[in-house]
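Take a look at these structures.
Derivation of every value follows stated rules applied to the coordinates shown; laboratory data play no part. All values reported here derive from a predicted model rather than from experimental measurement. Cβ atoms are built from the backbone, for glycine too; each structure is taken alone.
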Structure P
Amino acid sequence: MAEICLGFVVLGLTAYAVLGGADFGAGFWDLTAGGAERGGRLRGMVQRSMSPVWEANHVWLIFVLVIVWTAFPVAFGSVTSTLAIPLFFAAIGIIFRGTAFALRGQAATINEARTLGAMFALSSVLVPFFLGATLGGVASGRVEVGNAAGDAVSSWLNPTSALIGVIAVIAGAYLAAVYLAGDARRAGLPDLVRAFRARALGSGVVAGAVALGGLFVVREDARPLYDGLTSGGGLAMVILSAIAGGGTLALVWRERYGLARVTAAAAVAAITVGWVLAQDPYLLPDELTLDQAAASDATLTALVISVAAGFIVLGPSLWYLYKLVLQGRLDQQFEPLDQRFRPLTAGDETQEPPR
């Protein structure tokens, strides 16, 4: 039962890394799009693509938290107390980001629009960094068993945490660029297809270079993690991620965006699974094994039954949602985002009032 519950955690982490990561990555391109006029078309594409799915993408984070809390309570308490600072900043960022995304299309003035846009874009970079830093603290063995037993600062301010935080930001940008290029083609916007294609190729190369160089950082800072990633199942997942990443670049170069979505997701998913395999059999490296961390058999059995029942509803619902999105049936009319924020001038009857 403990292995099944760990499988649920891996499933949730992988889904959040792929779907939530792309969601955050879209915010990265929003941040780097340029000024209101030059970046309006890119931001409009981000708004159009994210609107149907941005809330659903974050279901997986809640799913992971609930599973870990219920199935592995000692590990959950140790992680959340030691790493309370980055988790707090990530939670605040998610709240501000969601609020800004929901409201920025309703801004009445350009100043309001810029404030909400900046809040959304900056949060989109900071949240994945802090979540990545949290995972880095766990993976590098800096979380001790007990309530706030580890150092509250060095547990996430360290080379491995910084590396994984940066990789989380870049990987999200890479995923988002691939997805947005495909969405722009479906929308019939060739200039945006070219823009996001270039971003996908560039961010894919950077992501690969950072991941490869990061192995040297991990070797010096977290040797057990490095050993796990360069042997056995961990190494297999690293190789699979490299192959999928290279395949994605080739597909994007040939403008095969539908298949590129799949290979890009596989590249990110393989790294997530590889991390879990690299620290097997530990949940908290050198501190707590899976069997030691597991709750009672009765609790695990009840959890597995509950999750299985929940998936009867959740699985088809999410599948249908993403099917509608990929078919373009939930697409909104494309509009450069800056156009929503131009105030109505006196005597101008050709413009609609701000929404």
Structure Q
Amino acid sequence: MTAFRLQRLGQVMGPEPGNPLEAEGVTNPAAARGPDGQLYLFPRLVAVGNYSRIGIAKVLFNAAGDPSGVERLGIALEPEADYERRPDGGGGCEDPRISFVEPLGRYVMTYTAFSAAGPRIALAMSDDLFSWQRLGLAQFWRDDGIEFDDLDDKDASLFPAAVPNPSGQAELAILHRPLFSGTRPEETARHPEPREVDLDRESIWISYTPMALEGHGPYRLGQFSSHHRLAAPVSPWEHLKIGGGTPPVLTRHGWLVIYHGVSEVEGPVDGSARLCYSAGVMVLSKEHPRVVLYRSAEPVLVPARPEERSGKVANVVFPTGIDRRDDLGPPDRFDVYYGMADDRIGVARLEVPEHLPPAGAPSSPEVTRTGATSP
């Protein structure tokens, strides 16, 4: 079992009865402390037809300091830009993550923009969490024959501080999950035979961009470059796919990320495959975040409660928001907010051990660049 302990605290948000904006669920929220010190969630609100907006809600706490519910405050983003809308009237702003980027002195949101071109990473910036300026789609340099801008991409999050790029220059880094043809869990689950892992592609990636603000006009991030495959599937609980989860937060051990992995579970009597989304822990080097110091061989959270096993998409826990809780006593204690079966939102408390466990999963399968082994 992993040395990182995670305890469920319960459900904090579900669809509001009679609210058409939430007819198909509320899920996968960003979490951020505002300038007022209050904690705000930014859930994906799903209307009929999978039309998604990003809402704003203030988290309410009980006497013990545990999250107990939310107060809805409105909408942060809804599909308006061309890259968020489809010709048939559909579209989506989905699955946000928010980091307060210290060198910029601003909050930056990464989210999935869903248009006719497919899912892409979009960015927005705010001074106060309530007014958001769109920055457009994230742009990526072509690398090693890969046209990243032409690929579907999801699960992006930014580091809150400048980190060294491969050349040692301090830049803004992003974690993201490009989706290559044939690597989606729904596709790989169809093949019961041992599956090869494409180390260059089937993975979480890290990329970098300069951060300088120029003048007083609309701010734009530069193109992300220096792409590096951070981690590929290695353990049974994640053997179909891995992807980002919560934004990186700094702990005594390095940058902590709660990520997700996908496996198969036994399906109905017809023997068809079903997918299971679980959560694990990854710790990256503070000085060189391309280096994985620790990765849990077993998940820290698996679908177990009825709300996690049954919903719009069964058997899903999907971490996206994290809140540091040093106010409760020991350092490196965090509340992790996660989607439950793509239908509602739960929260669990993570205790980071005093010492980084010596054991854990390797960062990638032991393979050469031209060969592969089954995870």
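Quick look at the values:
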quantity	calculated
Ranking P, Q by distance in nm of label points 7 Å out along Cα→Cβ at positions 48 and 168, the structure that comes out highest	Q
With P(r) over Cα pairs in 10 Å bins from 0, in percent derived as 5, 25, 37, 26, 7, 0, 0, matching label from P, Q	Q
Structure with the greatest value (metric mean count of other Cβ atoms within 10 Å over residues 88-95, set P, Q)	Q
Structure (P, Q) behind the derived value -500 of helix-only ellipticity at 222 nm (-39500 (n - 2.57) for each DSSP H run of 4 or more, over all residues; to 500)	Q
Per distance in nm of label points 7 Å out along Cα→Cβ at positions 232 and 264, the highest-valued of structures P, Q	P
Read-out relative contact order in percent (Cα under 8 Å, 6 or more apart), computed value 27, structure in P, Q	P
